[in-house]
Structure P
Amino acid sequence: MSKRSDRQKYAACMMVIRHRLEIIDRFLARANTTGYEVPDAETVCLQFRKVFEGIAMSSLCANREKCEEARKSFMKQWHADEILRFVDALNPHFYPVPIWRKFSSDGLGGIVGHVEGGFLTRDELSEAYGRCGDLLHTENPYRPTRIDLSEWHPRFRLWRDRTMTLLRLHTTQLVDEKIQWWVVMRFGTNQPVQVAEFERLK
């Protein structure tokens with residue numbers, strides 16, 4: 001069994017991610033703006049980078065005991081890709097698994113299955129995280145590069161959709177293979193993120 005405080009920390013991490021995705025939505029819809037196109041794109045890109053880091057960092061909550069065993073190494077981790085590799089060495093099944101559920105007509109039962117595609121994979125997260133640096137790093141004034149925002153906007157929307165599909169309803173596997181957390185993000189509401197622990201029956 002995991003500690004309640006670990007589940008609460010995971011829920012808090014997911015809530016921050018949800019807030020960042022809301023900021024991204026407002027900028028993509030032009031409801032919020034800095035007044036300049038490039039800074040708007042940079043703001044969105046920064047939020048995505050923080051979302052990707054949040055997904056990686058939150059995995060530490062579900063693997064706290066193992067991470068504490070390697071605390072010296074863990075405390076040095078900050079880059080999303082490095083965190084993913086670090087946690088993967090402790091628990092190769094840590095990455096969120098998106099699922100769907102369909103309730104029965106009486107609302108008391110139903111079925112659950114894995115989402116087959118359309119979500120942000122671990123490799124895509126690493127690639128997208130690295131791509132964010134292309135937009136966020138300050139240009140060398142003697143070697144300027146042209147920023148084509150027409151390429152970035154479709155990329156932002158793809159990242160947004162795939163990230164929400166990944167997290168909307170997902171499970172995360174603890175080191176103990178019998179224990180899973182089921183997470184409901186509750187996008188579009190003011191309700192808190194829900195994290196419930198389930199144990200596989202023998």
Structure Q
Amino acid sequence: MTTLDKILKNRLGFSLAEMIISTFIGVLILIVIATTFSLNEKTLRKANLTAELTQNARVALDLMSREIRQAKNIVTTLPVDNSNPATVAHELLFEDGHITSQIQYIRYYSSGTELWRQVIVYYFDVDPAIYVHFDDQNAFGGPTATTTDDKIIGEDITQMDFYGPNIINVDLILQKQGEQEQIKSIINPRNI
């Protein structure tokens with residue numbers, strides 16, 4: 001046998017130590033890749049959830065802002081600020097300024113995690129076809145209220161606060177799958 005044949009015969013495989021080291025390095029690389037993938041997926045999921053919550057709040061606030069700006073009268077008594085949680089309003093009732101052919105009121109309120117928009121009309125029992133103001137009186141007392149529309153306009157809203165006597169502040173807290181977003185808006189009613 002030549003010297004070259006002896007060298008090749010002795011180098012036919014890897015030693016046990018080389019196999020253990022290469023396996024350990026491969027496992028470390030796989031752990032780093034899996035951890036990076038998992039963190040990226042978690043970050044993407046959180047960003048998507050935050051975007052969804054922000055979009056839910058934006059859509060709800062857009063509708064509320066348009067209608068509150070046109071309000072003729074805010075019926076709900078609103079505190080000056082939100083320093084006392086016991087006095088902050090969690091729903092808002094106001095006279096609609098968009099519809100001029102009849103008197104109607106809009107109420108925003110939350111039920112569970114849903115934001116609702118309710119249209120209410122008031123009338124006297126002697127003539128239910130004629131709508132009146134909520135505080136009007138006749139010989140028999142105050143008017144009867146009835147709801148003409150009640151629909152969900154937002155979701156994932158866990159808290160809704162209204163305050164400010166002239167400029168209305170709206171604070172929304174949205175929560176879904178452990179993520180929470182707080183959105184604030186200031187609305188200046190034009191007709192009050």
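Read-outs: derived from the displayed coordinates by stated rules, not from any lab. Note that the coordinates shown come from a computational prediction; the quantities given were computed from them, not determined experimentally. Cβ atoms are built from the backbone, for glycine too; each structure is taken alone.
Tabulated data for the structure shown
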read-out: Read-out mean count of other Cβ atoms within 10 Å over residues 20-27, computed value 10.5, structure in P, Q; value: Q
read-out: Structure from which -11500 was derived, helix-only ellipticity at 222 nm (-39500 (n - 2.57) for each DSSP H run of 4 or more, over all residues; to 500), options P, Q; value: Q
read-out: Source structure (of P, Q) for Kirkwood radius over Cα pairs in Å, computed value 18.3; value: P
read-out: Structure (P, Q) behind the derived value 5.0 of distance in nm of label points 7 Å out along Cα→Cβ at positions 28 and 172; value: Q
read-out: For 20 (relative contact order in percent (Cα under 8 Å, 6 or more apart), calculated) the corresponding structure among P, Q; value: Q
